[in-house]
Structure 1
Amino acid sequence: MSKPIVGIIMGSQSDLPVMRKAADFLSEMKVPFEITIVSAHRTPERMMAYASSARSRGLKVIVAGAGGAAHLPGMIASMTSLPVIGVPIKSSNSIDGWDSILSILQMPGGVPVATVALDGSKNAGILAAQIIGTMDKTLAKRLDKYKESMKESVLATASELEGLGLPKP
C-alpha cells in the first residue's frame, strides 16, 4: 500500500470492530491509511507524538474513535491543524453512548472535530475520502460511483417492493 494519507486511531483494541468499517471503506476507495491504538488516557505521550507528527508523515485527515469519556478526538484536534473526524463509540463503560457523543461533539471554539453518529465509522471513512477527494479527481470519481451505486440499490429495492402490488403511499 502507498504511504498513508488517512490515520485511523482508536482508544483501545475493543474499538476495532467499529473502526474497521472506516478502514474497509477506505480500502474499497483505494485510499492508503494507517490504523493503530492511541489512548488519550493510558498513552498520552504516544497521543501527543502521533498528533504532532501526523502532517509531517503525510497524513491529510485523522479519524479518531473513542468510547466512554472519549477525549481522544478532541485532544488530537488540539494538537494538529489537520481535519479530525470523531467517531463516538458505545463501549462497555458507556452511558448508552451519550457520554462519547457529547465528549466529541461539544468542542470549544477553535478546536473543531467533525463528528459522525454513534458507531458511525463507515461515515467517518466516507467523509475522510470526500475531504481528500476535493484534491484528487480519481478518488472523486470513485466516490461518485459509490454514491451512484447507493442510488441504484435503493431504486432496485423500490422497484422490487412496488412489484409486490402493495398500495402506494
Structure 2
Amino acid sequence: MDCETVFKLAEPYLKKNDFGMPHTRRVFELAIKNFDIPKDLEELIFCSIIMHDIGGSTIEKQYRDGPQIAASILKKLGYDQSFVDTVCEIVRTHHDHPDNPSTVFKILYDSDKLVMFSPEEFGHYNQKPNFDWDEIVGLIYSEHARELAKKLLQQRRNEL
C-alpha cells in the first residue's frame, strides 16, 4: 500500500477541516512512532487514520459524509468491500469511546487524542473554557499513550 496515494486522494477533503491535512499527518506520525502496529493490520490502520476526518470540520459532517467519501476513495484504489466497510465504520464512530474496540480503532483513537497535546494543537484546546485535559488523558486506551499524554501535558503547561 502506498500511503502517499491515499493521502493525495484524501487531501482535497481534509483541507476543509480546522487543522487540515497537517492534523492527519500528525496523527499518522504519532501512530507510527508510539504504537506497535501489527503488520497484518497496517493497511487498515493507515487508511483509517488518513480517512478519519474526511467528512468535514464537524463531528456531525465526519460521521454523515465521511464514510461515503472514504468508500469512494478506497474502492477507487481497489480495496475489497470488507476492508472498505471496516474503515467506514471506524470513520463513522471515531469520536465514540466503545468498551471493547478493535486494535485498529484504539490506535487511531489514541493517536487522535495524543495529537491534541502537540505544539500545533494544544493552544486551540487549552483556550476553550472548562476544557478538561485530565478527562482527555483518561479516555486514552493504552497505558503507554496515557503516560505520554501526561508528560506532554506537563511539557505544554511548562511552556505557557
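Just so you know, all these numbers are worked out from the coordinates, no wet-lab data involved. Being a predicted model, the structure only gives us computed values, none of them experimental. Cβ atoms are built from the backbone, for glycine too; each structure is taken alone.
Assuming -14500 is helix-only ellipticity at 222 nm (-39500 (n - 2.57) for each DSSP H run of 4 or more, over all residues; to 500) as calculated from a single structure, say which of 1, 2 it is.
1
Tell me which structure, out of 1, 2, gives 16.5 once mean count of other Cβ atoms within 10 Å over residues 45-52 is calculated.
Considering all the candidates, the number was obtained from 1.
In terms of Cα Rg over 2.2 N^0.38 Å, which of structures 1, 2 is highest?
Going through 1, 2 one by one, Cα Rg over 2.2 N^0.38 Å peaks for structure 1.
For mean count of other Cβ atoms within 10 Å over residues 61-68, the calculated result is 17.8, so let me know which of 1, 2 that is.
For mean count of other Cβ atoms within 10 Å over residues 61-68, the value 17.8 is produced by structure 2.
Among 1, 2, considering only distance in nm of label points 7 Å out along Cα→Cβ at positions 117 and 133, which has the greatest calculated value?
1
On mean count of other Cβ atoms within 10 Å over residues 77-84, which of the structures labelled 1, 2 is highest?
Largest one: structure 1.
A value of 1.5 was derived for distance in nm of label points 7 Å out along Cα→Cβ at positions 5 and 141; which structure in 1, 2 was it taken from?
1
Given 1.4 as the derived value for distance in nm of label points 7 Å out along Cα→Cβ at positions 37 and 93, which of the supplied structures 1, 2 does it correspond to?
The read-out comes from structure 1.
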